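**Q** Just below sit the structures, each encoded as structure tokens.
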Structure I
Amino acid sequence: MANIASAEKRIRQTEKRTARNKARKSRVHSFVRKIEEAVASGDKEAALAAFRAAQPELQRAAGKGVLKANMVSRKISRLSARVKAIAAA
């Protein structure tokens, strides 16, 4: 356990930040799961709506440094391709 005030403050800050990042990551996973479920069911309207809702959430996570920017870009690209494939079929 920390004995110095600044170290105690650092611990508090880290706990807050960890909780915030964990919540944001969980939220992103939920949005992505909704897209994947809609794609699996073949519902193009639901998939498109879920994709439109998830895209800004993914970008926000990248902007905040919770997820890496390249990973988010790749994820959006692949999800977009899957949603477009449903729309074409």
Structure II
Amino acid sequence: MNKRELTRVVSEKADISQTKAGLVIDAITEAVTQALAAGDAVKLSGFGTFGVKTRAERTGRNPQTGEAMTIPAARVPAFRAGKALKEAVR
């Protein structure tokens, strides 16, 4: 499902225009992005938790040359599915 399809489904379920549904989806993604950038977690009960994890520095290999290289530490977004979502997917 892409954003356009999601907008259509939200529009139908919420009985609002597709334009308004698109604005709602944009607002949600912006709010989640800002919270994660600030280091906060976003918990949606029954759906899951968006958070930030720290990936440690590690050694990797350049696939073209085979030369060892250091991959720097990084903060990466993470999602952990909630119980209701896990059960719905089973």
Structure III
Amino acid sequence: MTAETVMTLAFQALRMALSMAGPLLLVTLLVGLLISILQAATQINEMTLSFIPKLLAIGTTLVLLGPWMIDTMVDYIRNLIQSIPNLVA
């Protein structure tokens, strides 16, 4: 196993992690921004106000994007397992 192979595997793993976490983080960011704008406009300074909308947004995102996330992860893991003989030899 060469250094190039290790770097390629690390890059693919980081790209997979980003593609799995990216949509969830983006939705959380947008919901948090909207709640912050609402709090600034109404002068409500409650720290726990944004928790429930973020939780609901993450749940909805997981329900909508869950099948895609599972398919993507299964394909990645299948390709990784199939490439083990080539990596060892």
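Taken together, the values in this text are just the output of simple stated rules run on the coordinates, not laboratory data. For clarity, every value in this text was computed on a predicted model and none was experimentally measured. Cβ atoms are built from the backbone, for glycine too; each structure is taken alone.
**Q** For which of I, II, III does P(r) over Cα pairs in 10 Å bins from 0, in percent, for residues 27-66 alone, calculated from the coordinates, equal 35, 46, 17, 2? Mind showing how you got there, number by number?
**A** Values: I: 35, 46, 17, 2; II: 25, 33, 17, 21, 4; III: 31, 48, 17, 4.
Corresponding structure: I.
**Q** Quick one: distance in nm of label points 7 Å out along Cα→Cβ at positions 43 and 59 came out at 2.5 when computed from one of I, II, III, so which one is it?
**A** Working: I: 2.5; II: 4.0; III: 3.3.
The correct label is I.
**Q** Using FRET efficiency 1/(1 + (r/R0)^6) of positions 19 and 75 (r between Cβ atoms, R0 = 25 Å, to 0.05) for the comparison, can you identify which of I, II, III gives the largest number?
**A** On the way: I: 0.60; II: 0.15; III: 1.00.
Once FRET efficiency 1/(1 + (r/R0)^6) of positions 19 and 75 (r between Cβ atoms, R0 = 25 Å, to 0.05) is tallied for I, II, III, the winner is III.
**Q** As an exercise: semi-axes √(5λ) of the Cα gyration tensor in Å, calculated from one structure in I, II, III, equals 37, 12, 8. Which structure is it?
**A** Numbers: I: 37, 12, 8; II: 35, 17, 15; III: 40, 14, 7.
Source structure: I.
**Q** As an exercise: relative contact order in percent (Cα under 8 Å, 6 or more apart), calculated from one structure in I, II, III, equals 27. Which structure is it? List each step's numbers first, then the result.
**A** On the way: I: 27; II: 21; III: 43.
It must be structure I, since only it matches.
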